[in-house]
Every structure is written in structure tokens, then in C-alpha cells.
Structure 1
Amino acid sequence: MVAPVFLAFIFLLIEGGRLEWTQQALQEVAASSARCMALGTAPCADTPSIKGYAAARGLAWGVTFTTATTTVTANATCNSVSGMNKISISLPYGGVTGLLPFAPSALTASACAPSIG
């Protein structure tokens, strides 16, 4: 009698943890990609290579997304500061168990870095 409720609770915890982990991984990918873009190093010389760098960083974290879901903006305004490099990533998210009624249909992350390269 208690087992179905207990199992549902366990799966809810697992799914919630997976959601938060994926969001954090996306945020780290956005931050490291914005930093790479700001430094202007070889892996991030132009927009296609920046998107490829972000996709590779995401794959290293176990999060797969296409370069089409990544937006690269040079000279953006971030938090009222102009001249920033901005990376935005949007990832469609589907829960495995469907037990999280409040789970978003997409996860987004963005990061900015000043241009220093």
C-alpha cells in the first residue's frame, strides 16, 4: 500500500535532481563558452567555432544539443553593461518519468563576458 507512493517519491527526487543537474551543466557550458569567446582564442575564433565549442563542452557534461540552439551575440548589453559577449543556449527538456508536473519544456542558460582578446 505504501510502496507505490514511496516509489513515486523516489522517482520524483531522481527526476528533480536530473533537471537541476542538466540546468547547471547548461549554465557552465554557457559561461565557459562566453569566456572562450571573450578571450578570442583559437577554439573560439568565429561564430561557428564558438557554437561547436559549446556543443563539445555540453557533450563533455553529458548534455547533447545542436549548434542551432546556441545564440552568439557580440557587443550585447548584459545587466546594463554594453560591449559584452553573450552566449545563450536553449535545450528542449523532457522528463523521463513524467512525475514532475512543474518541469519546464525547455531549459535555457546564458552568460556574458567582457571582450578582452
Structure 2
Amino acid sequence: MEPIHTKEVDQFIENLNDHTKEITVRLREVIFQTSPNVTEEMKWGKPCYLENGLVCYLQTAQNHVNLGFYFGASLKDKDNLLEGTGKKMRHIRVKQLDDIQPRKFSALIQEAIEMET
């Protein structure tokens, strides 16, 4: 099944600087490759991904993109990829394309999806 990209997220990505745009596009691909049932929408000023509930989000900054998990504190994170100290949320800070580890990121995304079902 082809992922359903929303116009709002397309527009958001289009307005990013080249470095951040490249990372955001690749992370978006990893999210959609993880599950064909993920949907995206703009919430709280950032692309958010849902499947039976909140799964993850992309938070862009000038020189990096955070792949964030709403309930990241509850994920097993066997590869110790997650950062953050909040009660619930955690993120992976991606500073360059080479930082993206599709299999490991997908495992966390899948675990987040399974928490919501």
C-alpha cells in the first residue's frame, strides 16, 4: 500500500532548509516503511504519525531533526537510542543522514505502534 502523504506535511517539509529537509524526508520514509497503516497529520506545528493513537513525530530544528516518541519512556530501547528526561516523551536527535539507522528506528516505531493497540 502506498503511504498517504498529506499536503500540510508536504508543505511543511518544502519550507525547510536543504539539510533539515533531507533528514526529514528520509525519516518520513522510514516511518511509512515501518507500517502501511500509519497516517500523518500536522499537530502542534509538526508532522505527527498515528496508528491507533499517537506513535511518533518529527521535530525540526536548524541543524537537526528529532524523531520523537510520545510514550518513549515506556519503550524498551535496547540500542539506547532515545534521549530525554521527561515523564513520557523521548527522542532520537538526527544531525545528519548517516545518523539514520532504518532497522533500529523501525523497531522503535513498531514497538510504539504495538503499545497503542
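Some points to look at:
- Origin of the value 3.8, where distance in nm of label points 7 Å out along Cα→Cβ at positions 15 and 103 was derived from one of 1, 2: 2
- Here helix-only ellipticity at 222 nm (-39500 (n - 2.57) for each DSSP H run of 4 or more, over all residues; to 500) was derived from just one of the structures 1, 2, and that gives -11000; the source is 2.
- Label whose coordinates, when P(r) over Cα pairs in 5 Å bins from 0, in percent is calculated, return 2, 12, 25, 27, 22, 10, 2, 0 (choices 1, 2): 2
- For the structures shown (1, 2), relative contact order in percent (Cα under 8 Å, 6 or more apart) is largest in 1.
- Identity of the structure behind 0.6 (criterion: distance in nm of label points 7 Å out along Cα→Cβ at positions 31 and 47, calculated), options 1, 2: 2
- When FRET efficiency 1/(1 + (r/R0)^6) of positions 39 and 63 (r between Cβ atoms, R0 = 35 Å, to 0.05) is computed for each of 1, 2, the one that comes out at 0.95 is 1.
Read-outs throughout are calculated quantities, based only on the coordinates presented, and are distinct from any laboratory measurement. No experiment lies behind these values; they were computed from the predicted model shown. Cβ atoms are built from the backbone, for glycine too; each structure is taken alone.
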